[in-house]
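Trainee: Just below sit the structures, each encoded as structure tokens.
A short reminder: the numbers here are calculations on the coordinates, not readings from a lab. Quick caveat, the model's predicted, so the values are computed rather than measured. Cβ atoms are built from the backbone, for glycine too; each structure is taken alone.
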Structure I
Amino acid sequence: MFRVLVAVDGSKSSDRAVAQLLKKLPWYREKVDIHLLNVQSAVPGNASHVVSTERLEAYHREQGEAALASARAILDGASVDYATHIGVGDPASVIARHASEKAVDQIVMGARGLGGVAGMLMGSVTTKVLGLTEIPVLLIR
């Protein structure tokens, strides 16, 4: 089985990546095991002194599920099986670590132009993931 991690953030760019992956499924020689991953930014500094760990986890889960909703709808509409995951922390680091831990064969990401030299052709998270992993990354524009 070929394992693919799709990093999604609820944006049109990540939805395009999911839709394009669906179109490319026949290209793969073996069955594709799709894992959707959304990464929530950690709450800064001393928030844990004011908000309980349980409330923070519930907040991240709620926000993560909302960000995964459109990608899930695309895959559900095509009757494709998948697993979902929600991580917390620096997006690029969490994506690279999760891909390694799950022993994925490929990472799929939407590329979107942001400001600056590194972000001219692809987003800064994408640029960082490329630097953090040796796993092949398929960028969908």
Structure II
Amino acid sequence: MTRVTGLGGVFFKAEDMEKLGAWYERHLGIKCMGGGGGVFFRFLWREAENPRQEGETVWAIFPRTSRYFDPSTAGFMLNYRVKDLDAFIELLQSEGVTIDPRRENDENGRFAWIMDPEGNRIELWEPPKNPPQKAEP
């Protein structure tokens, strides 16, 4: 069974999201966008097996007070892409991995969370099979 297929996102906390986002834009050229209460950027790329299929890796700054990473106390969380979230969660459960019972489904796909042995929260993401078409500018 395929396990993780790629990195879907890198999320971390900051005292001042806007100021930190401006630093990344100025020094690293990451043009941050606001929205949804956070600062984020999407790195776009193409699937190796299907170059017509666009993929993305999200980079996002959350407020230091965000509870989204709970119960982890780490200031970061990684999001990994998976092909079959249900089958992967079932496999991880059989291996004794700590799994959050909460699930989320929306237009961006399906999400689940696990914890590594050191208490770091990990987000698992199954992208939508037919992603919504982005409007042409």
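Trainee: Quick check: 21, 47, 24, 9, 0 is what I get for P(r) over Cα pairs in 10 Å bins from 0, in percent, for residues 4-59 alone, calculated from one of I, II. Which structure matches?
Mentor: Checking each candidate, the match is II.
Trainee: For structures I, II, calculate mean count of other Cβ atoms within 10 Å over residues 100-107 and state which one comes out highest.
Mentor: Working: I: 15.8; II: 10.2.
Ranking I, II on mean count of other Cβ atoms within 10 Å over residues 100-107, first place is I.
Trainee: Which structure, out of I, II, was relative contact order in percent (Cα under 8 Å, 6 or more apart) derived from, given a value of 33? All intermediate terms of the calculation are to be shown ahead of the outcome.
Mentor: Details: I: 33; II: 25.
Here the read-out was taken from I.
Trainee: Where does the value -5000 come from, among I, II, when helix-only ellipticity at 222 nm (-39500 (n - 2.57) for each DSSP H run of 4 or more, over all residues; to 500) is the thing being computed?
Mentor: Clearly, the read-out refers to II.
Trainee: Assign the value 1.6, calculated as distance in nm of label points 7 Å out along Cα→Cβ at positions 68 and 108, to the correct structure from I, II.
Mentor: For distance in nm of label points 7 Å out along Cα→Cβ at positions 68 and 108, the value 1.6 is produced by structure I.
Trainee: Looking just at mean count of other Cβ atoms within 10 Å over residues 52-59, which of the labels I, II belongs to the structure with the highest value?
Mentor: Structure II gives the largest value of mean count of other Cβ atoms within 10 Å over residues 52-59 among I, II.
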